[in-house]
Structure 1
Amino acid sequence: MNKRIIAGVAAAAAASLLLAGCSSDNGGGDNGGGGDGVATDYGVTDTTITLGVLTDVSNIYTATAVPMVSGTQIYADEVNAAGGLCGRDLEIDVQDHGSDSATATQLFQGMQDEVLGFGMILGSPQQDALKDFIANAEITAVVAGWSTTALENPYYVLAGTTYPTEVINGLSWLEEQGMIAPGDTIGYINVPGPFGGDARAGGEYFADENGYTLTGVEITGKETDLAAQVDQLKAAGVTAVFMSTGPGSYNQAATAMKAAGLDVPLMTNTPGYAPFQIAPGAPAGDFILENGYVTTSMMPFGNPDSAKAVEVAAAFDADYAADNNNADANVNFGYGAMAIFGAAIEAACDAGDLTRAGIQAALATLTSVDTGVLVPLDYSDPEKTPSMETYILRPSDTEAGSSVLEATFGPSATAEAFNE
């Protein structure tokens, strides 16, 4: 296996790659059962289990997706070295949709009979485009995203805490630290849709339940400057700003806040922070280091408080660092997403049923999944967020991965009430 293949695919915008193993017999739908008596249907042979990954390693999310894919492969390397899952090697078939939903649909249709399930699907638009195909195929898929809309599809698996709960916990933590207090005005900048709109619902709930005023500004995410929006929030007297946007918008807001002298906490969900924001010469790097916070389901890369995070970081540094510019928490997400599916495979194996239906049944038995790099997870109720805990991270220019764990937090009382 060529461990530098990820970089090659990102550079060449290739359509697909097989990251582990080279078997072309992926099981299809006619297996019926393995030689060990375990029932199988799709993506499973006597020697291999194949999981799919649909991601973007060639377009706008390359910087996020490539370390995620590295994390999935680190998990496969680890379990295969230990004898595999259910006595079978784990193969990961990565396909690049380039953030195009039509391409994602076409790729899914070509993959669906060759994989047991999907260890990761990246991109809210692509997840939305595929949701009916996923449900019709009854195929389990871990999604890279934390929107509550994913809970509407029983075959979509969230690898962490939902966006609104992240926001509620983040604001509750700021309150606990004395950075905000009832009666204050909180600024909120968000993009619309299943990320930003969904997350903002958590901010609105927190404000309503705890005596705050929330002043919101919706943006497209395509702006080149957010000075006017920041001036609006400053005029409203905000004591903190929460953002549910991409990293470019977060960087623009930090730059504008620095220029306007709006020296208040600037918190974001997982997608808002990226290491480039604090790189040498970054216009708002010092402001973000001083005022930035992230509420997330992912531990920092190499977090010394987690033996597993340290192991994953060491594996990345040894085998994948040359292929990536971003040794960050996204490596942990890729590892954790695949570990969730791995836990379901092990439970299904114990039950003697590695069919897709067996995976779904096994998933519902997982009440305490500890990946070592994500928040603790409970999949016993598919209609509820699998976790109500979050990690509070601080950007850091001295730590590998560009962030440090400030606190493990939650669920706050407000988060519990929101999720009742």
Structure 2
Amino acid sequence: MNIVRRSKDLQQDSKRDPEALEEAKRWLAYVPLVVDPQESPLEESLPVPWALRFKERRNLTASQLLDEEICRFAAHIFLTRTESMARGRILAHTIDKLKPILKGTSGRYFVFGSMTTGTALPFSDIDVGVGRKGVHTGGAMYSPLQRLYNDIVAENEYMCTVFRGGKFPIMTAQHAESGVDVQVIAGDEHAEKKKMTIEYLESVPNARPLYAVVRTMLGMRGFIDPFVGGISAYGAMHMLFAPLLQPSTTSINSPSAASQLQQFLSFFATFDTESHGLAVRPPEIFSKIDPVPSTATNGTRFTMGRTTPRERLARTSLLQPYLLCLEDPAKPDNDLGARVTAIRHILTTLQALSEDLTASMEAYDGARAQGQPLEGEFSLLLPLIGRCHEVYAERRAKLVAYETKMQERDLIAGLRISKVPVQGSFKKKHVV
């Protein structure tokens, strides 16, 4: 049983049985661990694509080296044209399956997430939403999503298909031939969320390459999965923006990506999630407040309706006071960290990575100052993101192979069509 489900059960038990409260607190106060990145599945190591050769880095400081590695890593991990075309093809295929199901329901579909903000990586989900105009709950689209799930299960084009009900039903599946994960969720379209995300990506220096690093760093450790206590990719993005937009860091006109990555790591290495929360718009650190009392001191019953969105957001969880409180800039009453039960593992890991990176950079600069620069394959970024180029190699190759196959199929189909005479295209011979 995962920690998310168990924590929900314990919280319900503690409401019915006061004696269960202490047991719940003890169980949920787990010992945080430093989590290593996923190990490479390959027997033989591949060259690190973002690592500089000795001749390229011999005259660079550690900060300059890290900056260049971040730039090269982003170039490596961002979608190639072929990968982007393949994902677009799978998106179109998903929508083609949705259209007949939504017909006659007054429902509509919309694309959101990384596909619309330009932050998609080869292993990112394809996100499609379905909703009904004027209805602000996902329950209204339960039946169409259930039909979509049944249709997909009946075919062999998708695998690992899961349907979850609730207030906002969601269906997840993996396109078998390409390996791309697709999720279709019932809910409202948040145009403001997309607008703000793009705004931050364009205004925060080095936002896209830094997000690629942070997204991969967390993903390689299993921390990008809200269903098992991790944070969403959207939440991870604003977790990155929060420290970078603090007044103490925005005073630098042109910060390097290296200094910003160090700032991100050092910020969360010491950030106290039990006492404070984070906001991005405007950027600030605010104090958490006591858990919701059942009654006020004068005996009147407490109601959340009398509080502001920030007050509701800042209420400390009675059972999990360590949860990250991260205000959604597009929807201030939405806490992006409310369900991140693995946050203690995340913060402990970031602290270790911050310390290790600082030590490695000091050692690199020290050896260089003594005229003994480190030779051989060397990368400051590698301990943070692991051998992701090997972990994702097969998945990326599968995606490219799928698109290549589809393009060949389209080419053959086009040649066949070109051989069919078009009606009315024949001209009469001129008779003299």
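General remarks:
- Which entry (1, 2) yields the derived value 17.5 for mean count of other Cβ atoms within 10 Å over residues 100-107: 1
- For the set 1, 2, ranking by mean count of other Cβ atoms within 10 Å over residues 228-235 places 2 highest.
- Of the structures 1, 2, the one that -12500 was derived from, the read-out being helix-only ellipticity at 222 nm (-39500 (n - 2.57) for each DSSP H run of 4 or more, over all residues; to 500): 1
- Origin of the value 122, where volume of the Cα convex hull per residue in Å³ was derived from one of 1, 2: 1
- Structures 1, 2, by Cα Rg over 2.2 N^0.38 Å, for residues 132-211 alone: label with the highest value: 2
- Test item: Cα extents along the principal axes in Å, for residues 60-171 alone calculated as 43, 33, 28, pick one of 1, 2: 1
- Source structure (of 1, 2) for mean count of other Cβ atoms within 10 Å over residues 164-171, computed value 30.0: 1
- Structure with the greatest value (metric relative contact order in percent (Cα under 8 Å, 6 or more apart), set 1, 2): 2
- Per distance in nm of label points 7 Å out along Cα→Cβ at positions 148 and 260, the highest-valued of structures 1, 2: 2
Every read-out reported here was derived from the displayed coordinates using simple, explicitly stated rules and does not represent laboratory data. Every value quoted in this text rests on a predicted model; they were computed, and no experiment measured them. Cβ atoms are built from the backbone, for glycine too; each structure is taken alone.
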